Structure I
Amino acid sequence: MPFRILLAVLCSIVAVTASAQEFRPVPEGASGRREKSLVVAKQHMVVAAEPLAAEAGREILRQGGSAIDAAIATELVLGLVEPQSSGLGGGAFITLWDAKTRSMTTFDGRETAPAAARPDRFLKDGKPMKFEEAVNSGLSVGVPGLLRALHASHEKYGKLPWAKLFEPAITLAENGFPVSPRLNVLLKSESAEKFAPDARSYFYEGGVTPRAAGSLLKNPEYAATLRTIAERGPDAFYTGDIADAMVKAVKEAHTIPGDLSAEDLAAYSAKEREPVCVAYRGRQVCSVGPPSSGALTVGAVLKLIEPFPQVQGASALMTAPALHIIAEAEKLAFADRNMYIADPDRVAVPSGLLDDAYLAERRKLIDPKKAMAKAEPGLPPGLAKKSFGQDATYEVPGTTQVSIIDGEGNVVSLTATIESAFGSHLWAKGFLLNNELTDFSFVPVDANGMAVANRIEGGKRPRSSMAPTIVLAPDGAPEIVTGSPGGSQIILYVVKALVAVLDWGLDAQQAASLTNFGSQGGPFLIEYSLPIVWPAYELTSYGQTVSGATMTSGVNMIVRRDGRLEGGADPRREGVALGD
């Protein structure tokens, strides 16, 4: 294709994107690419979104720690050096493989709504309030679940003492760490006035100028918080001075006060849940179930595309026929996701979303040559008699991913978050508080008067898209560990990464680096990049509406192949793979 035509196509894609995304709030944005090389190890490996955090995890592995020990140390450092994405003030999902028992489990550390929360929480005069106004307020803060999930998993699968895992983060917080280029870029994209005064003075010199990349930043308040939790356990976080500080930050928010209470914090518990697994290419692909939609939606896409020869083999890599079929499957899976998936302790999620016969019928809606007009939700087996209303949830990209295999073959995939970049912008005891409640539908009842499954209710967990994933090889041993940040686009990124390895034969780094693409039910989204314009152009002949997007994923991936560990870190962020 002549360059002038390529350029014209690219311009048309940009134009479509501009009109399609005008209503969207600013997500955790792009900060450039840093190309990475494949890392190979034999004994153990950790892949995380920031080098200091990955190094902390590897050091724990070198000291004989388990995969979950390393994950805890890594995440505590991420909360310091990558505060825009996750931390003590947020939540997490963990998928864990125990090599001794050859069993898989998951831990649900999703935030919960305060007991006082009501379905009309984000309505003003009967209409949804502006998304950014809701985010930057005390109304958006849920009860943090990260620490309870980390502790629950450590009690069952940890090897080193709990307090030992806090040492790397405490040392860095006290001695200081260099502000990363990405953190600097994201601070520049924010308005200092969004932050609570104490957070503003921490992140901005004189409360005005973003901390410069490479400048040393200390957080003694965070170090003190970590010391307290290391010595006294998670109860010291959910009760006492730290809990009181969180309640105060929310109730005295400089924007709109919220209603988080000491009782809400004291009552929080993480939940161990059965993983959701699907068969694909002779493997078992496992991740977390509701309240996350990750495993069910990724699993549905994989099962829908499995029979199509257009997707299979190295020759199918990023071809228009393959991308079209994957996108059509994603449209169907997202239609069901948006209608049916919510907190399973409050909503009867249909049991048959991954039923073979049901998906066989759904698969008939995929035309290999033509895009469907609009994917409607199906009627899966196990559907409760009471149907649900049309969802109105909007998720923005944020979050972080940690992937680890230890020397004994234990595996952890952890996805942690405070939701949007810098969460609610509220601050307590050295860390930011989440804005997770904006993952609920702002509209509790649809136009037909039907209650939305993901509506806000006191004590309820908002729907997530996090998909910390472990793939078991045909021999039953872990083969792939992956996951990604990215809001509801996490599902697209995980599907891409899995197809890249299992269908197209790419290594871990090639899969993490591969152009992002997919559909959430609307246009076919494809990452801005000139080399991908040709397949994007071809897709228009299928009737796909193509829209360029930044798609700032954070796929961190380990693949076990030929007796070695391959590590790949997403070039869109600052992560690294480290192993021995």
Structure II
Amino acid sequence: MSVATPRSDSSTTGASADPVVEALKQHFGDQAIREQDTLTGLPVLWVAREALTDVIGFLRNMPQPFEMLFDLSALDERLRGQRHGLPDADFTVFYHLLSVSRNRDVMLKVALAEGDLALPSIVSLYPNANWYEREVWDMFGIDFRGHPHLARILMPPTWHGHPLRKDYPARATEFDPYTLTVEGQDKEQQALQFDPEAWGMRRGNDDTEFMFLNLGPNHPSAHGAFRIVLQLDGEEIVDCVPDIGYHHRGAEKMAERQSWHSFIPYTDRIDYTGGVMNNLPYILAAEKLAGIQVTSRAETIRVMMAELFRINSHLLFLGTYLQDLGAMTPVFFTFTDRQKAYEVIEAITGFRMHPAWYRIGGVAHDLPNGWDRLMQGFLDWMPKRLREYERVMMENAIVIERTRHIAAFNTKEALAWGVTGPNLRATGCDFDLRKQRPYSGYENFDFEIPLGANGDAFDRGQLRIDEMRQSLRIIQQCVDNMPAGDYKADHPLTTPPPRDKMLQHIETLITHFLQVSWGPVLKPNESLQMIEATKGINSYYLTSDGNTMSYRTRIRTPSFPHLQQIPMLMRGGFVPDLIAHLGSIDFVMADVDR
């Protein structure tokens, strides 16, 4: 590992020099394409609604295409004060497209008036747009014409209103006291009954009457409350419908009423097995808005703790994956190793599962004395344990029989459904943001990206073991080459400011008081940060209106599209195969539902 000098980050996207933007302008004309300067690091283009599907189709089918719809969401613009130079809009819908072959992204935006909230569906171009369009309808009330089943997805079917609109209350105290009568309970239960015809399913054919089985809503392993309705012909799955939203708690809505600083603990609860890994994209996006460049020491500490949580999360996956397959012993062994990781985490951060330890400008405090000895003990312990897991679990004949060639998919299918992280790399696709788009100093580390070959449930399990080995390799470099210097940037918007300066200078003390009570004020702009999280690519897209809190915080999580892919994979499979696949995905429902 070598320590790099601080990097400069351009304040604008420089979209005009992008060949994709030039190709769009040449094909559709300047009238249909309008650029916006942001801090997102990618071209942001406003597109006329009439040209939307043509523009997206052009990007989808061009040479080195944008193979993935990475994200699709919306923004209520009606209370936004700082919109200088932007098209008139009451609501904005944005489409974030990703090209693995180009290693580039582009964001398209469409402006909508409050009285005409309708767009054409793009499910025919990107199948994973299905759930994203349903979420936008659910949260904002925007219609997608031609959608195969535009229904609520995160809120109950009986819900009234669209929660991410600005005129929708953000606190429980703004609602009337909740009551549930016997009649109301019956109505809610009735709404949860599955109607096959509403989903285009038949109740039988000429020879067979299909059975409909509710798998859940229950709490399998560590995944969370999840329901999937199966259409069965004996043990064969004819079709299935995943039902999510049982863990939805309005994380994006809460971000609109928390200061930039006080929202950090909320991020821990998104992928609740990922700990500080959840802080990282949010903090990096906030630092782009603030114009903060952190120190090399802070970057290295962040990488070290993020990779420790990657190991911790993968250990939980491994134990519960084998538990899903029927093996009871492995989960006790993986929890033993997770406890060793937590001992190190607690010694460094003061907390265990949800440290909320990263700060805008650095980390909460410096590494304590003896941290390297504790971390080295963990690094010495884990390699032989990983080999033991590999020998006992992944070389086990029963595990191989249950997972080889089960729920397999290729790279093209993975990209079409928005699959990222280990589940994508299990297909052989070499795409890891730590290598392709290094952030937080990952470019300074020597490590490899494990790849699979078959894209099946077995490869998805084996890949996590291989990734843990690489994480150990990264952490060892952090221990051996931890830079000296400050753990926090010397910047007026760093929260909280360095404590030694706060105790010496009255101006810094005043700044500390204001930033803790009100939070820093970030200039109006937009920023986005994508990271390679434990379960795939996680991103935070922040919109600042020049206030002490976010105007809009969009959280794109990897588990959401991973669950959407289940029906495509499991049609024609069997119930035990579904159980194996659910375990191999490595999802938690808070990461899905937010």
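Each of the structures I, II was assessed by mean projected area of the Cα convex hull in nm², for residues 45-380 alone; the largest value belongs to II.
Using relative contact order in percent (Cα under 8 Å, 6 or more apart) for the comparison, can you identify which of I, II gives the largest number?
Values: I: 26; II: 18.
Greatest value across I, II: structure I.
So mean count of other Cβ atoms within 10 Å over residues 157-164, computed for just one structure, reads 17.2; which one of I, II is that? For mean count of other Cβ atoms within 10 Å over residues 157-164, the value 17.2 is produced by structure I.
So if we calculate Kirkwood radius over Cα pairs in Å for every structure here (I, II), which label has the highest result? Present the calculation step by step, with values, prior to reporting the outcome.
On the way: I: 23.5; II: 25.1.
Comparing I, II by Kirkwood radius over Cα pairs in Å, the maximum is at II.
FYI, it's all coordinate maths here, none of it is from the lab. Treat the numbers as computed from the prediction; the structure is a model and nothing was measured. Cβ atoms are built from the backbone, for glycine too; each structure is taken alone.
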